[in-house]
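Derivation of every value follows stated rules applied to the coordinates shown; laboratory data play no part. The model shown is predicted, which means the values in this text are computed figures rather than measured ones. Cβ atoms are built from the backbone, for glycine too; each structure is taken alone.
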Structure I
């Protein structure tokens, strides 16, 4: 019989090893990343073992009253599995998870899939299992992504902005100090959306120190001043634009366009996917046309990220 158990700190090493060997997980699902905001969430991650005691799957999750979320503090985080996972086995995994949740008095599972661009092997067995259990699709975001092996040409407007910025004395590189960029980011988010970055400045510095090969700040400088910047979460397969912002000077001069072109064509040309992220609000119902037009102007096209709810 498949056994489901709750994660404890004693499972940390085997959790991280399984994540590294999986077919669909990224560094965000390692405990050093997941646990940075452990005080904000009641962790209720799950380990699934087969009848012989071998680890079959993981589910990063937190509990909020009678709901299990996978995971409230992460962009994505469905069932993590290896290349040996089959569809019949995944059906059994979900049956076992549902039984475990009922025994725990948990009445609802809020489930975030892991977008297909992160899969090293096909890994959508979970979506079929959710369908079989009559889970309800509650949200669908649109990721704007570039397939690097078959890039589409830039829109003429984007080409003009890149050429405009290329005539100026901009310098493009990486930065260890996120402070100047974070000031621009916070001001823009507050003004345009009345929001704040998901991470504080201290948190992003900490995470960048923990994952120096995965988290980088790329900046466009003019006279040593940041006029545009992008924080990239790099999984080795996907270069994801986690934070994007530009100053008024950067907007006027096309600095961000030049920075994007450099990242696409130089820094992350070897990645399978270049991901601009979403342009959605209101659980995917609202699409920011201006924002997605800019991303698609670089040749990005849509990959969807699905969210489900399952009544237990």
Structure II
């Protein structure tokens, strides 16, 4: 989808004022007068004061990937294709299918995907069943096959209450301040709008220097305390956690990055089988204390804040 479908919803991420379109991008109509370029037909709506990213990061015609290597060598593509995943995720597709059913009842739904440069696990169940009049905004801090706008989730450059759904799949561990990002998600959602997030609990570093946070089940719920809960649970349980741990135990012997990549590839074949224990263990409450990853589906109800006492009473594990 081209940005022209949602450009009328844009605001200045620096001062929240309206923006005007120019031949080169968008200009702030407010006091800060910031200018936002368009590179490769993708608006770069990141504040000039951003401490992590700048416009030059996105100007290159073939910009480097932040997390994902897009191998061009067919042999490397083949080896990447046959490498087993160490995470058993059997719920994302079901969750997205359920969300798609809800969206079918909403006229002209607007959806924002944060970290959407490539498709997340199971998201085709949502994309393939979107209403014909749906507006899908796929944002990221990197160019990718899906990216139609560059944003920083700490300063979402969209008007208040303009989305019916915001998705943050495997994103909130990679932001500096996840609480601020969730506050921004809450701001841009319409009353009754939904948020869907998947976030790791017990996983090792997988984003290099762009990996900051992990959440227990209750920590994840409190992160979304401004939302009523529709559903929450395990994305991957203790089996996947053990697969990750064994893989990273193997790679911990690496003296340099090249050997790390080799051991990581070999380690995937040595550890992936452990994830299948999740078929057995995810039905046990104890898996919440050893989960690999968690999901949350919530709804924006104006004025709602989850009381901490209610949060504590929702603990699902066995540890006292």
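In this comparison of I, II, the computed figure 1.09 for Rg/Rh (Cα atoms, Kirkwood Rh), for residues 41-112 alone is attributed to II. Calculated for structures I, II, distance in nm of label points 7 Å out along Cα→Cβ at positions 57 and 209 is largest in I. Supply the structure label, taken from I, II, corresponding to distance in nm of label points 7 Å out along Cα→Cβ at positions 97 and 297 with the calculated value 4.0. Corresponding structure: I. When relative contact order in percent (Cα under 8 Å, 6 or more apart) is calculated for each of I, II, the greatest value falls to I.
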